[in-house]
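The data blocks that follow each hold one structure.
Every number in this text was worked out from the coordinates using simple rules, so none of it is lab data. This is a predicted model, so every value here is computed, not measured. Cβ atoms are built from the backbone, for glycine too; each structure is taken alone.
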Structure 1
Amino acid sequence: MMKSLYLLAALLIAPGIAAAAEPLKLGVLNDLSGVYADYQGRGSVIAAEMAAEDFGGSVGGRKIEVIAGDHQNKPDIGLAIARRWFDTERVDAVLDVPNSAIALAVAGLAREKNKVFIGSGAGTALLTGEKCSPNTIHWTFDTWEVGHALGRAVVGEGGKKWFFLTADYTFGYDLENSMTEAVHAAGGEVMGSVRHPLGTSDFSSYLLKAQDSGADVLGLANAGGDTATAIKQAHEFGLTQRMKMAGPIVNINIIEAIGLANAQGLLAVTPFYWDMTPETRAFAKRFSERHPQHIMPNDMQAGVYAATLAYLKAVAALNGESVDGRAVVAEMKKKPSQDKLFGESVIRADGRVMHPVYLMAAKTPAESHGNWDFFKLVATVPADQAFRPLADGHCPLVQP
């Protein structure tokens with residue numbers, strides 16, 4: 001009789017032991033082969049892997065595994081990958097997800113499945129606004145922040161008349177709307193706009209419309225390879241001699257692609273630059289050594305690193321339990337996250353991660369001391385001034 005009871009107890013306990021021993025799986029979902037591949041791509045996967053290793057490789061007795069998926073900038077493909085990860089591959093959290101349409105779809109799925117979504121490459125401010133979720137954290141930047149910060153700065157420098165070159169999807173629309181609000185609030189005006197398909201190689205017809213608009217600022221409401229191509233072709237057209245280029249999503253990859261001669265004077269807002277502190281330089285060196293192209297990390301890749309660490313700390317605080325995604329996100333919001341790249345980061349009730357943002361200017365070729373030495377600090381914007389006020393986002397999670 002006692003042997004039977006012991007056997008029954010063992011059978012009841014065994015599934016719990018097996019579950020505890022299951023790996024903690026993190027899925028990095030982004031563009032691994034298209035227009036944004038150098039801007040997130042393999043670099044974001046490396047950043048997550050580095051965070052897992054720096055955390056010790058396991059949490060609550062569970063090995064940490066990082067897997068990658070290529071959404072190809074197609075919402076149906078991105079959503080299918082995330083669904084497969086959640087339903088059959090036991091992935092606990094999805095990270096990065098550049099392309100706002102895909103990010104919003106994955107956020108909705110994570111809420112439905114009670115998993116965790118942490119956007120780093122995702123830009124749309126809807127993730128912490130009307131589409132906010134108890135399962136979503138938005139880490140690095142958003143369209144409200146970069147649009148408002150840069151719009152105010154450029155108008156302050158005398159750029160009063162704007163024309164927008166906008167990527168034809170949710171991210172581009174959000175970015176244009178944010179910059180438009182900032183331009184109008186600062187006393188400027190918008191002369192017109194045109195939308196272009198993602199990944200286009202010929203901006204000539206769009207640039208001719210910008211040239212004929214009478215604007216003195218070309219607002220680039222796009223990102224990645226689209227921004228780089230637009231700036232290079234604007235230079236070839238001679239447009240950069242008559243119009244100021246304002247690219248809110250300008251990072252080191254874009255400047256590397258077009259060269260400092262074309263980029264000098266461009267203003268950008270970013271929460272991370274690899275050459276700011278001894279800690280960021282040490283991280284960048286390790287990252288570059290592991291990257292196939294030996295590039296330096298940008299802010300979105302650094303955001304994946306910091307977000308992964310914050311997520312792992314929350315799971316550790318829950319004794320390795322990750323099944324309840326809402327509980328993990330709630331744990332992440334309890335106290336500020338701390339890491340060597342972003343410093344102290346507070347996660348608000350709407351899921352917005354609050355950290356300082358830095359206004360940077362692209363150096364001239366003469367000011368640069370070598371490869372990837374592209375930015376100089378102009379000003380620091382405190383977190384409470386950089387991001388949208390909590391009440392203005394209309395997030396249902398926020399109590400009035």
Structure 2
Amino acid sequence: MTSRILIALLLALLLAGCAGAGDEGAAPSHAHDEGQPQEGEAAHADEPRKGAHGGRLLEQAGYALELAIVEDGVPPTFQAWLYHDGKPLPAKAGSVEVQLTRLGGGVEIHQLRAQADGSLLAGSVVGEPHSFDVEVRAKVQDKALRWTYASYEARTEIAAAIAEQAGIRVAAAGPGSIADEHEVQGLLTPSEGALAQATARFPGPVRSLRVNVGDHVRAGQALATVESNLSLTTYAVTAPIAGTVLARNVSIGANAGEGQVLFEIADLSTLWVDLHIFGADTGHIAAGAPVTVTRISDGVVAQTVLERVLPATATASQSTVARALLRNADGLWRPGSAVKARVTVAQQPAALVVPVSALQTLGRWEVVFVRVGQVYEARPVKLGARDAGQVQVLAGLVAGDQVVVEQSYLVKADIEKSGATHDH
């Protein structure tokens with residue numbers, strides 16, 4: 001994404017946030033009791049009224065219900081207190097049910113029961129995020145009461161056109177596999193049979209040099225001419241194979257000895273990757289294992305498989321060498337270069353995975369962002385095993401959830417900008 005597009009995105013989001021404050025898509029921050037009052041509740045410009053216990057005060061027909069989410073040292077749970085004409089009522093004077101509708105339509109019901117301390121307490125946990133449409137049904141002294149309001153957090157709205165322009169992409173969470181990978185270092189070398197030497201057939205002075213180091217040559221191409229001391233005639237030294245000149249070991253006028261190596265040539269269309277395996281890792285790595293090789297200079301990756309594990313130990317490093325063949329189509333994999341590699345020794349199936357790129361940190365949560373329509377919401381997730389590309393999700397998502405997998409940091413930035421987060 002160009003800087004111009006990014007600026008346009010941020011400006012558009014800022015304007016949308018200013019214009020839509022108070023709407024579902026530009027949700028206000030949530031402190032357990034915020035939201036817009038609807039049926040059966042008096043409207044206030046800023047916040048709803050608070051009760052004696054710090055909860056939201058819902059009032060109707062002389063009755064009041066104070067509702068809060070308590071979580072001091074315990075999982076988040078709904079707790080309520082009853083009032084009539086401003087005076088507290090015993091918990092047994094009524095019953096309370098709270099229905100939550102999550103983004104995407106999921107519904108959960110929390111039944112509150114009378115406690116000895118005079119409150120009503122739910123026996124069920126209010127899962128994160130605390131972002132939902134709320135319906136409260138109560139029966140107090142035979143009076144049926146009902147309130148509805150919205151209470152959103154970690155939620156924002158981004159128009160589809162802006163999201164597309166910004167490169168925000170979603171994909172369905174679903175089953176996959178987590179690779180058991182070993183990180184190793186390696187060195188690129190010419191492959192077997194790809195290295196050749198051009199030598200002088202007869203002794204004599206070098207009269208011409210026709211190629212330099214780095215030049216590409218074809219098989220049979222003349223590389224130099226030497227005047228034979230025996231016949232006093234000039235003969236050509238030619239390339240034994242097609243490839244790249246790696247070394248030139250002679251200069252014009254120098255005397256070439258019989259059999260002297262004048263040029264070293266390698267076919268670099270394929271290279272060996274010699275991977276150095278240490279310690280206990282040696283017992284897990286065998287021929288046929290998939291390998292991902294990363295070029296350190298520019299981060300380009302290539303996929304290959306281990307061809308063999310060499311029987312001898314490298315003397316200098318005391319490592320076992322595992323060898324893979326690497327195709328060098330762009331010519332930028334260079335012999336002698338160090339590379340990083342990941343060797344996959346096993347694949348572990350997982351019921352639910354998301355790309356590592358989907359993960360963000362929001363407050364104390366590790367989250368992904370789920371999209372429903374044009375609304376995006378953070379979902380705290382419990383994670384399991386991971387590899388370089390994917391991570392297992394143990395809780396917080398269900399299969400089919402549309403998760404932001406590219407440019408998730410833009411969604412995070414918009415939520416933080418709007419203040420629609422909740423730090424417990």
Structure 3
Amino acid sequence: MRISVLVTALLVFCVGAAKADAPPIRIGIIGPFTGQSSTDMGESLRGGARVFLQDINQIGGVLGRKIELVERDDQATPAIGVAMAKELIEKEKVVAVVGYANTGVALPAAKIFQDAKIPLIISVATGAIVTKQFMPPALPDSYIFRVSASDNVQPAAILNDVIDRRKLTHIAILHDDTPYGEFGKDNLVSALQKRQMAPVAIESFKVGDTDMSAQVLKAKHAGAQIIALYCLSSEAAMVANSIAKTKANLPLTGSWTLSQRSFVELAGANAEGARMPVTFIENESSNRSSSFVLSYFRLNNVKNIPSAVSAAQTYDALRILSLAIMQANTTEPKKIRDALENMKYDATSTVITRYRKPFSKSDHEAIVQGMVFMGEIRKGRVNYAYKEDANSGLIVRTK
């Protein structure tokens with residue numbers, strides 16, 4: 001990783017230094033630093049961004065200018081997410097923004113950036129529609145990009161594990177009633193339909209519910225062999241606890257949110273064995289991973305990352321953005337967008353993987369199926385579900 005940083009540094013300085021008193025390049029960082037069931041994502045998003053800030057400014061910033069991050073809390077609330085988007089654009093004059101963790105918040109906020117023609121790289125929220133709604137032919141030019149595993153990617157990973165590897169075919173889907181949960185449920189059902197299958201039961205619950213015993217028992221009585229979750233981490237823990245309470249004895253799988261600290265802390269021993277698709281594991285042994293994790297601990301004064309996936313994806317999104325600014329040789333948003341769609345530099349000083357042309361005119365999703373693997377909770381920590389994935393952890397997963 002150090003070699004990659006040095007290469008990036010040389011590229012940065014070769015672009016041409018600005019005046020010593022040049023103002024910093026302002027980039028917005030937005031997420032749920034407070035907000036029900038979402039703070040793991042928000043804290044980690046912000047923490048990963050701060051690691052990037054240290055790394056990039058240590059090598060002189062971009063275009064001879066320091067980077068300044070302008071942080072805003074969307075409180076996991078759509079109206080506040082929209083208000084903060086307008087504030088970042090109109091008051092703070094940011095050249096681009098990275099963040100958003102909740103699909104329901106990202107959906108209306110993304111339109112603000114699209115209309116203002118300011119690049120937004122979503123680094124946590126996974127709702128497929130958030131980026132899809134602005135892509136051609138709907139609009140000629142989209143300013144909305146993503147560095148997270150969308151809900152077009154995660155259901156396939158879940159079913160590949162549950163059906164193909166574990167041979168479990170009777171699947172019940174439980175989901176929360178947020179846009180994230182609803183879209184995720186729809187995508188899981190669609191992925192099953194492609195296999196000419198259907199869930200044995202579909203049950204929903206609200207954010208904040210603490211007892212899902214009724215939903216779990218309906219799944220059990222419908223003949224479920226496993227429960228697949230699409231919800232936020234706190235409610236996922238309540239499902240795990242309800243499975244134990246009802247003695248339903250059903251294994252648990254779900255979206256990436258099961259990898260978050262709050263799921264493990266709230267579910268305790270009931271979280272053991274739960275599986276989820278992830279792009280990053282905190283205790284992965286590669287040099288690039290270890291360096292990032294240690295920097296995160298030191299800068300944020302913590303001993304673990306609440307949502308390691310959120311932190312790593314945000315770091316990588318900012319790395320890609322900084323290379324796009326360097327390539328554009330300007331902070332003009334349109335030219336940054338154009339550079340993102342046609343990257344000439346490989347993003348190598350990244351955590352999840354190396355990115356070669358992560359985006360194109362017709363594809364604004366940096367994370368694809370081959371970059372996702374299954375994690376499993378063991379002894380209160382996320383580990384690789386399969387030894388072969390752990391053994392190939394040093395292999396760069398690319399498009």
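When you work out distance in nm of label points 7 Å out along Cα→Cβ at positions 247 and 295 for each of the structures 1, 2, 3, which one comes out largest? Please report the intermediate quantities before stating the final value.
Numbers: 1: 1.2; 2: 2.5; 3: 5.2.
With respect to distance in nm of label points 7 Å out along Cα→Cβ at positions 247 and 295, the highest-scoring structure among 1, 2, 3 is 3.
Of structures 1, 2, 3, which gives 20.5, 70 when Rg and Dmax of the Cα atoms in Å is computed from the coordinates?
Values: 1: 22.0, 92; 2: 35.3, 125; 3: 20.5, 70.
Source structure: 3.
Of the structures 1, 2, 3, report the one carrying the highest value of mean count of other Cβ atoms within 10 Å over residues 111-118. Present the calculation step by step, with values, prior to reporting the outcome.
On the way: 1: 22.1; 2: 13.8; 3: 17.8.
The structure with the largest value is 1.
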